[in-house]
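Several structures are given next for inspection.
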Structure I
Amino acid sequence: MPWQEQTEMSLKREFVRLTEAPDANLSALCRRFGISRPTGYALLARYRAEGDAGLAPRSRTPRASPRRTDPDLEAAVLAIRDAHPRWGGRKIERTLQNRGVADAPRASTCTDILRRHGRLAPPEAQPHPWRRFEAGRPNDLWQLDFKGHVPVADGRCHPLSVLDDHSRFVVGLAACADERDATVRAHLTDLFRRYGMPWAILTDNGPPWGNPHPAQRFTALSFWLIRLGIAVRHGRPFHPQTQGKVERFHRTLKAELLATTPLPDLPTAQRHFDAWRDGYNLDRPHDALDLATPIDRYRGHPVRSFPDPLPPIDYGEGAIVRTLHGGGQLTFRRATYFVTSALAGQPVALRPTAVDGVFGCYFCHHRLGDLDARAQTFTHAYATAEAPMV
């Protein structure tokens, strides 16, 4: 069974790296990556015998792939810097070590080499020391955001970034034609099938996952995630540092790719995104990870399988189930209450509270608000806990 052409090398490298986890299930990984078990076993055997060279298409496989042991270490340092103009001495040192270069120079020596050859840019201002938060495990929390838009020949490209909070592993980087619900939902479905579903997702308050209006804060996309058992968190309005990891990732993406690489159309943009994501996840030492690569912390991640198709919603015994009208209202005891238009046509449950005549209103596990049948009012529930600063 063939690999997807656009991301073939990237996916192969991810596949073999994920198989290195102590509890890796090769059959399950083959299913998630859409390949047959014979293909997976053959690829893994070639990788163990030849390294990365064994992952290349056989018609282009080199006759030999000797480890580079260039005695001119300065040339090696400068070559890495030329390939990654934003990298400093620490990343270059770790990269040389990862490549198995004997007697790799220390980070300070790499920095001196860059300085002697005029490769160092003026120092950047130090960012404000935000309070750091990190999810405890891979797939506990993903951060999502669009990196604005960049022009292409036939319109605009909207880069959609999906970042695992614990490992900084870029789960997805998609060249989208728009920022609509259907576009995001399709990309997330593909990611859920390959990497499993996270327990929570952190986004800003803009569409398609948020709405600044209090009564409509959760959108149809948010409720789709909630139905999948994924908690949806919104950052504080006008505080982009709440999504600090994905914001910082976008700075790197802009500096290393968007600002330097022409993107004539969406397919070409996606090919550049795939290649750059490959290097970011598998090769690039990350300062926040003590110079480990994101794949080192992401592999072995727990997987919650994507349910396909979605099972019907079951509220259990004792729940009063109502289907929201087209405008997002429900009718109860001859009165009509506005809940949310994002759930038009969906069933919600009313459950009695400790106060007589007051009912909690729920969609799946998510509490929408309180319906007071005595005063014929509906009070929306809003998430008041702020997402952690990162």
Structure II
Amino acid sequence: MPNADPLLIVSFLFLATVVWLIARAWRQNGVLLRVAPAPAPAGSMLPSLTVVIPARDETANIGPCVRSLLGQQYPTERLHIVVVDDDSQDDTAAIVAGIAATDSRVTLLAAPPLPPGWKGKVHACWFAVQAVPTDTEWVCFLDADMRAHPFALASAVQLARAGSLDLLSLAPRHELGSLAERLIIPCGLYVLGFSLDQARMQAPESEEALCTGQFMLVRRRAYEQVGSYERVRGSICEDLDFALLLKRNGHKVRLEDGSAVLVTRMYTGWATLWPGFAKNLVEMLRGPTRTLLIVSSAVVLSWSAVVLPLIDASACRGGAHGGCVALVPALLGSAAALGLHIAGALHFGIPWWYGLAFPLGYTAGALIALDSIRRRLFHRVEWKGRTYA
């Protein structure tokens, strides 16, 4: 007869861990302010703003992105859009050129060859800022796969000014179409929510910062005071490193919830999702050791929700009273984990049964993390046809 005492201990520890993680996620849910679409009050004067979009092989995304910006409820004479084509091999430049021919607010630039020591996106952004009108007060760096609500820019600028921010980053709502996206992205966002103390990191006195390069609204004066993107030219995670650069030089940085005003579909399947996450996941999770600890914990806990009740039930059927007792906390913990992930699936607008597959999502995510560590150890990152040391 199996010894049930260890099962009882493990089952209660499993339940306590799940409850603690859900409580932590619940607390952190209130850290980020949800930005609501808001027009500028009548008579208010919005500042001059230039949106910079780095684009490399973005045929499917660049048109909807730019058109969503042209539909902004923002003073026409104060809004400029600069798209920098980063040596695309598709129709990205032609699409933007066609839009620019019909609207003077849009400027198309061609990035020069990538200098030694620079990463592609950060170089494209740095180059584009050189063409920003001199009277621009704010620069918004926006990924080409983003689409903006008509009040997105007005809402962001008002929030940044009201909070005396130098950098406002907004996290968008994710559209998930393929199996890969639906398995990996919800689990990835849960891992970030569980593992990062957002309230502590957002505190002004913290040496850390939260940021996403998908939407970064930067006060131009602050951008220039810290030495521009040139200071992080070799970074593969330039958004976070630039946010840290600003914060450590006394500037105010915040990440907020932009899901009501921004939407994105980052990837379209395994072929884009795997290398997209592997290129900088180890940086996002703050180093190889911490990455290993986080992803291994996620895999063990997620599969425990499946395996532990089965082990306890088997012990109970074998006549172990302790196994029957242990089955209760094991089932409660599993039900809580399932409920959390089913709620997450509904939140992302995907079928609820994807919430049942969360152990597969964490396992696949762990494999991506191992690949990210491998790339880090061998000093070799590949992304969009380029290989970086």
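Any read-out appearing in this document is the output of simple, stated calculations on the displayed coordinates, not a laboratory observation. Everything numeric in this text was worked out from a predicted model, so none of it was measured. Cβ atoms are built from the backbone, for glycine too; each structure is taken alone.
Can you say which of I, II returns 18.9 when mean count of other Cβ atoms within 10 Å over residues 268-275 is computed?
This value belongs to structure I.
To which of I, II does the computed value 4.0 (distance in nm of label points 7 Å out along Cα→Cβ at positions 36 and 308) belong?
II
Among I, II, considering only relative contact order in percent (Cα under 8 Å, 6 or more apart), which has the greatest calculated value?
Working: I: 15; II: 23.
That would be structure II.
Given that helix-only ellipticity at 222 nm (-39500 (n - 2.57) for each DSSP H run of 4 or more, over all residues; to 500), derived from a single structure, equals -16500, which label among I, II identifies that structure? All intermediate terms of the calculation are to be shown ahead of the outcome.
Values: I: -9000; II: -16500.
Going label by label, the one that fits is II.
Can you spot which of I, II the value 17.5, 69 was calculated from, given it is Rg and Dmax of the Cα atoms in Å, for residues 116-315 alone?
So the calculation was done on I.
Quick check on the output: 2.9 is distance in nm of label points 7 Å out along Cα→Cβ at positions 164 and 228, derived from one of I, II. Which one produced it?
Source structure: II.
Match the computed value 14.2 of mean count of other Cβ atoms within 10 Å over residues 108-115 to one of the structures I, II, and report its label.
Derived from II, not from the others.
When volume of the Cα convex hull per residue in Å³ is calculated, the result is 140; to which of the structures I, II does this value belong?
On the way: I: 177; II: 140.
The read-out was computed on structure II.
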